[in-house]
Structures are given as C-alpha cells and as structure tokens.
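These are the structures, in structure tokens.
What follows draws every value from the coordinates through simple rules; no lab data is involved. The structure displayed is predicted, hence computed values, not measured ones. Cβ atoms are built from the backbone, for glycine too; each structure is taken alone.
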Structure P
Amino acid sequence: MATKSLEILIDEFNRLPGIGRKSAVRLAFHVLEMSDQEVERFSKALKDVKETVKKCSICGNFSENDICDICRDEFRDKNIICVVEDSRDIIPLEKTKRYKGSYHVLNGKIDPLNGMTPDKLNLKSLLERVAKEDIKEVILALNPDLEGETTALYLTKLLKTFDVKVTKIASGIPMGGNIEFADVATISRALDGRQEI
C-alpha cells in the first residue's frame, strides 16, 4: 500500500495521456528518489510552462509571445497555410524541413460523440485569415481517421467560398512498411495518391 500522498501522486500521473497505472507508479517512485533540487526544478518547469506559454494570436500554436516564431519568421511563405489538429502536429512537419509556409491549429477535430462540434474548433480565425490575407493554398494536414476526414470535408466546404486552392496531405504505406500488413484503406489511399516517377 502506498501512503496517501504517494497515492495522490500516482493518481495524478495516471491522469496524464498515455500513462497507465504501472507507469504512474514507476514515475511516482522515481520522484521519491529524486533530490530536493531535482524536484524543485521539475515543479518549477511545470509552473513556468503554465504561466508563460500561451496560444499565438495568429495561428493558435503554442508560444511564449503573442505571436509565435513561425508566424514572425519573415522568410516563411505567408500565402500557404497548413491546417493541423494540434500544435504537436507541427513538430513532425517542421522536422521534414520541406514545408516553409505558415500554420493554423484547429485545437481538435469534429467528433460529435465526444462533444467536439465545429463551433469549438479554431475555425473563425482561419476563415478570417483566408478572407483578409493573400492566401493561395490551404493544406489540410489532418489525421486520416473518421473524425479527421469529417473535419477535412467540413473545412473544404467552408473554404470553397474563397478563391483558394485546398489540398490534403497524401497518406498511404509508410517508409519501411510492408504491403502485406497494411489495411485495405491504407492501400487504397496509397493507390489513389500515386505519383509519376
């Protein structure tokens, strides 16, 4: 049996996404093994991130300033907006070093069963950007699941009223993947998104 305070810490770790009960117990016991300075540094990092990080007033990405570094970067192509579900989705896109446009974070996807309706997404500012700025293309980089597809269809319908090209990132068999183990939907997408070589 854990002590009351240890049990509370385990429960708090367990509430984090992707952390099961066993991992929560491991993390809580790790905290007990940390020095006072390490615990102080850890708790300060948690407090600082909550106090200093906010949403970019342009794209909705996390930033310590009113406008994020990507939106402030004068070398980025401001005529292209890549729409993502979550700020975390920007990281892998940036790692490719191939995309040089701007972003827009929806903060979710349409999922009525879980209470996520279009009015709860960061859509209004996206439409305002497309209407006011010289946007040539909107890339929908949403996850290829039912909710992501529903959101993409909804956005496409909204964006059709503007003179803007709407594209979607390709999806299919990943590098190093095996066709034998891919599902039918993935293989279909790979075939539909084929390119001439």
Structure Q
Amino acid sequence: MTVIHLDQYTIREYTPGAPAWKQLLWFFIGDPIVRSRLLPISSLKVRVLRSFGASIGQGVRIKPGVQVKFPWRLTIGNHCWIGENAWFDNLAPIVLEDHICVSQSVYFCTGNHDWTASTFDLRVAPITVKSGAWLAARSTIAPGVEIGEGSVLSLGSVAVKSLTSWTIYAGNPAVAIKPRAIKEQSFSSSLLNP
C-alpha cells in the first residue's frame, strides 16, 4: 500500500505571481475592502481590484462578500455581475468575458492536487468564461474548464469539463440538459408612447 507523504509536498515551479509586499498589501488592505459588507459601493471595489492588477471593464457590479485570492490574475470584461460571496480562488488566471452573470457563492477553483503522487503535488489550470454565460448560485467550476458562450451552469452544479456554448447544464458532474434559447425583447412604440 502506497503512503501519502504530505511532509514532502511541493508546489514545483508555481509562484503567486507578485512580490511578498504586494501580497501582504492585498491581504491586509485590498481584500478586506473588496469583501466588505459595510462598503457596498461597487465602483470602489472595482477601483481597488484594478489598483492591485486586475483587468476590469466598464459597467461591472460587485456585491459584498466577494473573495479574490490574487487580483493580478483576474480579468473581467464589460457589464458583468458578480454576486455575494463569489470566490475567485485564482492560483491560475480567471478570465470572464462580457455580459456574464456570476450568482451568489459561485466557486472558481483553479488549483488541485495530484492524487496519484505520494507527495500530493499542486496542479493549477486557468478558467475562462465566455460572453453571455450565467453561473447560477453555488455552482463550482474546476481547474482548466472553459464555460462556453451563452451557456448556463445551473444551481449548485459542478463543471469538471468544459461546457458547450448555448447549452444549459445541471448536476454534479454537470451534464447538458437542453439548448439555451434567448427571446429577443421588443418594445412596441404604442407601449412607450401611450
């Protein structure tokens, strides 16, 4: 029987991607501001994340309780919504394109361990979420997953493999349920001008 040797654990060539002083400033100043429930001002949270190296587009809304491990490895496009208690555990880069809804308590996991190694070595891989996707409350995205354009990851579901565009997924592990169809909204001029 093989024995696990956590005392010999190694992160191999992995680095946090920023000097120690920047990590400490983030931990003691930036992270508490972004997570704060006493400062619900989204624009302030966006400014703080940008000042620590995150790339964030226009019209981004960030709710209280959001946790970001390393802002310098976070890219958020235009007009994205980030719900309460979303957790960007970004040991590797996380990229959200435009018009993405991240609901409450979504977990982005970019790091894992090699369970075949007796030393349980660290493994990391990036996550990409394509434009128009919706990640429902308490869903989880595994390392290396790409969420396809316009796809939906349903309530509490776990994406361990990449999701096809314009498809609704549910379950653990998430499986395709049906295509996602978008109804175009049209406003009659008689409704706008009675």
Structure R
Amino acid sequence: MNQVLSRYLPSHAVEPAFMLIKDNNVHLKVVDERRTRHGDYRRMPDGTQQITVNANLNKYRFLITLVHEIAHLLAFEKYGRRIKPHGQEWKLTFRNLMLPFIRPEIFPTKLLPIIASHFRNPTASSDTDARLSIALKSFDQPNDKNYIFEVPSGALFRIYNGKIFKKGPKRIKRYECLEVSTGKIYLFQPNAEVELLKA
C-alpha cells in the first residue's frame, strides 16, 4: 500500500495517510477521473468501508480528498448516520484529521497559509473555495483550459460536456453566463475551467 500511496501523495504524507487507511479498515480504490467529484466514501453492503479517489489529482489535492473522505467515515461512526454529510460534525472531524498534515514538509510554503485559512471552516469541496482551488490547480499538469475569471466579458467558451456559453457580468462571487443554445443563464464559479473559443 505504501508503494501505491507514494505515487499519489507527498512523500512525508505517505506513512500517516497509510496509518489512517489501516486504522480505519478502509478499502482505497484509485479510479479514473470523474468530472463531478474528486473522491467518494461508501459503506458497502458487506460492511466494508470503500473510498475512491481520482488518479489524475495532483498529490496535494489527492491528500486533501483522501482525508476528506476518511472524515466522512469517522464522522458517521462517531455521530451517527443522520448527520449532514458536510455539516459541523464532518467539518470538525476533517479539520482535526488534516491538522497533522498542514506543515512545510508536506505542503509547499506558498500553499500553507491558504490551506490553513480553508481549514478554519472547510467547505464541502475544495473547488468551492476559489482561492484554494486556484492555488491547488497551479500544481496540475499544464492544459489548454482557462479559468472563468480569465475569460473576457462577452467571450464564448465551451465546458467539458460540449455546451457553449457567453460570459456575462459578475454577481457577488460567481459569473452569470448565457447558454447559447437555450438562452438560459447559469452561474459559474470564478475557478471553473473552460475552453475559450476563438472569435
């Protein structure tokens, strides 16, 4: 297991992550990319605890996602299955599990203050914290995508499913964008990755 984890995690996180997996009897599956999630946790019909994490994540996002999912398992075990999946019990559990990892041997210096800030009140997904998401994406493999906040106002862009939008004005935090084929307005997070279409 340590050999597998060392391909996906920062080197100093491998041993403590392995202990979390072993101590909580987790069956970890590293899976192909899913557009809608980085990972998930499921209690299987036979009682085993399964966590899946996308293989394409950079090592820092992989670590955060793995701990996020283990936090679900532990929060459900401690507080019962009726708690909200990303409620206060989960937030407390996630924060406590992440604290030993928030150190310079594991995360780059430029990420540490952003991660520390995020874990004061962690969100359901690291993608909904635009500042953290953009900081984490800077460690991804280069691609030809743009963030919504980089797209010029009025420009056309395509999202992963092929739908084409026109960028509109910014509301408080998100951008109003018009789906060209239907005329419907959708709101996009500033850190959503899209393909800018040439005029």
When P, Q, R are compared on mean projected area of the Cα convex hull in nm², the highest value belongs to P
Calculated from one of P, Q, R, helix-only ellipticity at 222 nm (-39500 (n - 2.57) for each DSSP H run of 4 or more, over all residues; to 500) reads -9500, and the structure in question is R
Value 3.8, calculated as distance in nm of label points 7 Å out along Cα→Cβ at positions 41 and 185 from one of P, Q, R, is from structure R
